[in-house]
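Where a number appears in this text, it was derived from the coordinates with a stated rule and is not lab data. All of these numbers come straight from a predicted model, not from anything done at the bench. Cβ atoms are built from the backbone, for glycine too; each structure is taken alone.
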Structure I
Amino acid sequence: MIRPPSDPVERPLVGAVAALSLARGMFFAVSALYFTRVVGLSAVTVGVGLTVAGGVGVLATYAGGRASDRWGADRVQLWAMASYGIALLAYALARDVAAFVLVATWVSASRGFHSSAQSTLVARWFVGPERVAVRARLRVVMNVMIGVGTLLAALALAVDTATAYRTTMVIVGVLTTLAAVPLIGLRRRVAGLAETMDAGAGPTAVKGPSPLRDRTYVTVTVLSGVMAIHFGVTSIAVPLWVADHTDAPTVLVSLLLVVNTVYVALFQVRASRGTHDIATAGRAVRGAGFLLLAACVLFAAAEYVGPVVATGVLLLAALAVSAAETRGEAGSWGLAFELADQERPGAYQGVSQMGYALAHMLAPLVVTATAIDHGTGGWMVLGAIFAVTGMLTAVLARHAAAARAPETQRSAYVASETPV
């Protein structure tokens, strides 16, 4: 059970994430049908257009981190959220391929700026283990509200008309725009926020090398991006696999999504405990890799059994994926926060969020080219990728923690020798 947040920054963040996630749940449920049936685009065109937009989003994610250091993460998040909502509203006006690609690019860029700004805000305002804990609580809110949004969108799916889909897209845009409301005037309402957010701006700001030259951080970002491809397993591979390659009832797809939502809501905060420690975070990601390998084996096995057994096997696989998600995300957050230069969190969080943006762009291609196109063999390859990535992350985290230990000891010694 999660209590209402007492922190004056976390409260509006929860409100913003709740509204945004409600809109996202509705968008996920109807967007494919809207683009193909209402706008009249082919599935291939939609896929190519979203991939192009995703590439722009990767660049915008990095730029959003830099902008957060320069102008304040709270300001960047507010304007990015408003832009995000207006861009989604523009989908309702799209009538051809050019308009669709233009709007999709706008949406992706706004989302990139927003994700980096939100992560930077958390990194600057909160300290130590609380940063990962806040991310975990926000994740719970996000998953629950996405589930609610998906259920609400069922009304449009039941009506199944162009008007119903277009109306839903307008509601999505309005809700996303309203998500910016709790963020308005935040620095005026919270004492000390302006000074904290502006610490990276002005002539006294710390100027260091680009985080893209930090090999450890970039490698962790790449590995986290590879692990994040597992979101494509849940949203893309599983529905196609259950419907076309197993004897389980197709309605089971919805139940598997519910299992994921409930599991994350119950266990994400618990899974995040201790992952502010670099080595612990690496082990969490390693555990997630092995859980994803087990899930891939179970998904593959479901093809060879009858409907009843397949249903049970798929439910076990969904639980394994959900457990991997909670552990892997917590570990990735800990590494992204603790391995960053604490004086320039925006630049580093921008790089970190690039990993997720790349995963979002590449996941459809990766999961279909492995599991869906090649069946059991593809599932095994996909599972091996996750397991190896998890092990590499743990090794890198262990070395990074060992390298930082002498530095921490020196800092503690200097502090103890400083006269009060």
Structure II
Amino acid sequence: MQIHVIQPGQSLWSLSQLYRVPVQTIANVNQITDANQLSIGQALVIPTSSQLYVVQPGDTLQSIAIAYATSVATLAASNQITSSSQVYVGQVLRVPIRNQASTEVNAYLTDVSSKGQQTVEELARVLTYMSPFSYHVSTDGSLVPLNDTALISTAKSARVAPLLVMTNWSGQMFSSDLAHNILNNTSLQQTVIENVLSVMKSRGHIGLNIDFEYVYPQDRTSYNGFLQAVTTRLHQEGYLVSTALAPKISGTETGLLYEAHDYPVHGQLCDFVVLMTYEWGWIGGPPMAVSPVNQIQQVLNYAVSVIPSNKILMGVSVYGYDWKLPFVSGTRAQTLSPQGAVNRAIGLRVPIQYSATSQAPYYRYVDSARSQHQVWFEDARSFQAKLNLVRQYRLRGMSFWSYPTDFPQVPYVLADNFQVRKLLQ
């Protein structure tokens, strides 16, 4: 496949002629219901059968070589040009088949109903794990039940391994006090562990993912001790153990979200960790990219220095936000799916722009009340940029936050880059 960015005057028909792919095929892959409705700057996935690449605005030989896991010299030799040549938009280059290293992919699901089951069925070929969110641990060590039985059955029939996600969620937020009570009571910890084992055995989970957030800094050592107890017990029973970690850029980073997450200890004890590399742009903050690549790189630079890279799943956001401007503290942005963001741009007839620094699409518009808005979201280009990081840092894989969403290009781009490992036979 190739990612194509719509330019002025282009149509699905002209793309069909350029890539020799039927119009309906392009429409189906990108969930386009009206072939006459496109937005300038919109990124489309074009399923191509040949090893040809049409140069896009902003492309260089180096950027194309990175995308196809090859070298500039090889690319230049294959096209009888010099490595210093300037490629031009519309130029057709011969590229190698993309090097498909194996990877692992997890998806957190916030809907365990039939919609969640449909999501698993649609993504099954590109998922290693599926993580229903979430089982809430209670003050007495019990787990608040999650009706995920049907979802787990659907996942396992598609060879997707279910993980039990345990959180310190209470009411409408993560509870620092709840985590404190558990992490500082060894008897209560044993109750939690046995309850987790009981649920996993009865429901068919193959592992545990601990997502304890906003843990008090003074509970860092206690959290490490709890993790030691959990991994010892669950590994004896043959289960995987993983944790979700805040996106730190150093071991001395301060703040309630970060300090209790001890990267080296989690990396040593766990089978893998999930880095929550998203929410720089968040629902209650000022507008910016949700998962800017330049910020993710800073987290990865630290993470791989203290955790084996083959134990790291990099977080990948699959949503966006629409902020009203000027931003006012205390207000909340509107959450959009990537497809919803594109459809909004098309309906408003505004062009989609792309930040070279954040590697993310965005646009601005004025609503019917004459209020200005800014939208940041994800598209095939920003997703490809994140897959490049997975390959560059030789990570174990990636973890989506969160499904269900409407982002049709994901399985096509992912399958074109990696062979997804399956743990279930």
Structure III
Amino acid sequence: MTRQMTLTTFLLPLGYHRNSWRLPGSCAEDVPGLDFVVSLAQMAERAKLDAVFFGDVSHANGAMRGDTMMNGFYEPMTVLSAIAARTSRIGLIGTISTSFTEPYNAARQLAALDHLSGGRAGWNVVTSTDGFANFGLAEMPDPVERYRRAREYVEIVNALWDSWSDDAVVVDRDGGRWLDPTRVRPIDFSGEFFSVAGPLTGPRSPQGRPVIVQAGSSGPGKALGSAIADAIYTAQPHLPTAIDFASELRGLVADAGRDPERVKILPGIVPVIGDTLAEAEEIAAALGEMLDYDQGRRQIAADFGIQLGDIDLDERIPEERLPDPGQLSSRQNIFRSKAVEGGLTLRELVLDRARSTGHQWIVGTAATVADRMQQWFEVGACDGFNLNAPYNPGGFERMCAQLVPELQNRGLFRTEYSGETLREHLELPRPDVRFSTSGDNR
């Protein structure tokens, strides 16, 4: 069988391009209600996408600056459980932060979503960088500590998912036993950050372990993702660096004793699609006209933790005002590079951040966007993409109704689901856990 792409989509109901909600027909009045996001998920399912993905932030700092793109309007586990009831095949990936939650609750929530959806749950593992004041912390721990905590957190969650044998539920009506308790075990974990007795409260879920996704292109992020993740989200705007990233990550996965072929590398892409190039360019221009540049200035200033009130929009940010690269995240360094090496003015930087957030931004027909995606896929820069609709619902419709069929016609993406679970969509094996009577796993 010819190798095919993995395609997921980031569900941002107000659109990926900042301020795109201002367009007529954006359904902005329906956020954060359920029907609109369900309609997008169902559209993605009709296109046979692997999964929809909900990000999350645990604070309202961005919204208070007027940024409605990255927000916590939808709590992922709640909304994905509701979407599960109104879809049947598409995967459901949600973010849970390891910085502000407990592994036992996360393991329960994700196992429950996996049961309720028939095996379609996925977990996007993140370490938060803000929101500490909402959780009783005086400040955020340093990145090294956050990633150590995340590694321990995931270890516990996996152990909890494996704390019930696959054959623990026996439903013995004659004997009066629904469960064989000898096939359920505590995990008795004691580590640097957590102490968890276990076992989990309910049976092993349809996938055994829900799919784990991770996004992080920094050194600690790559180390974590290569050790734990089934799929990696990444911001890679340029092909040469994307190829280098993919090669490095696959090497790290192998070094961790895992099969690189079973870890999907999925850079984000923001496609602005028109029936013609001219129409696509008109849509892109209309999106740009929605921007509030003063608001964008505040967002750039917050990104870098600097003052920009004295910088004219058509001036460049002085390099000496920007933090050193070592003080910034991989995503922040994308924009630092654009400001310094790329020579972008503040106005250009605001526009670039608003439309791409560091991802690849492409304007064209479905065929020209597919050309770019095919090139990246065939040279090994990725295993597929996380699609980011620049505006909703129109931009989402064009992705699903024009771009995906173009990829299908080229044999690069499925035309029908062949499995029921997210693991099956991603061609990942289900981990089997069975306890022997001697107390050892087999």
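Of structures I, II, III, the largest value of distance in nm of label points 7 Å out along Cα→Cβ at positions 114 and 186 belongs to II.
With semi-axes √(5λ) of the Cα gyration tensor in Å, for residues 122-193 alone derived from the coordinates and found to be 38, 12, 11, which of I, II, III does the value describe? Value 38, 12, 11 for semi-axes √(5λ) of the Cα gyration tensor in Å, for residues 122-193 alone corresponds to III out of I, II, III.
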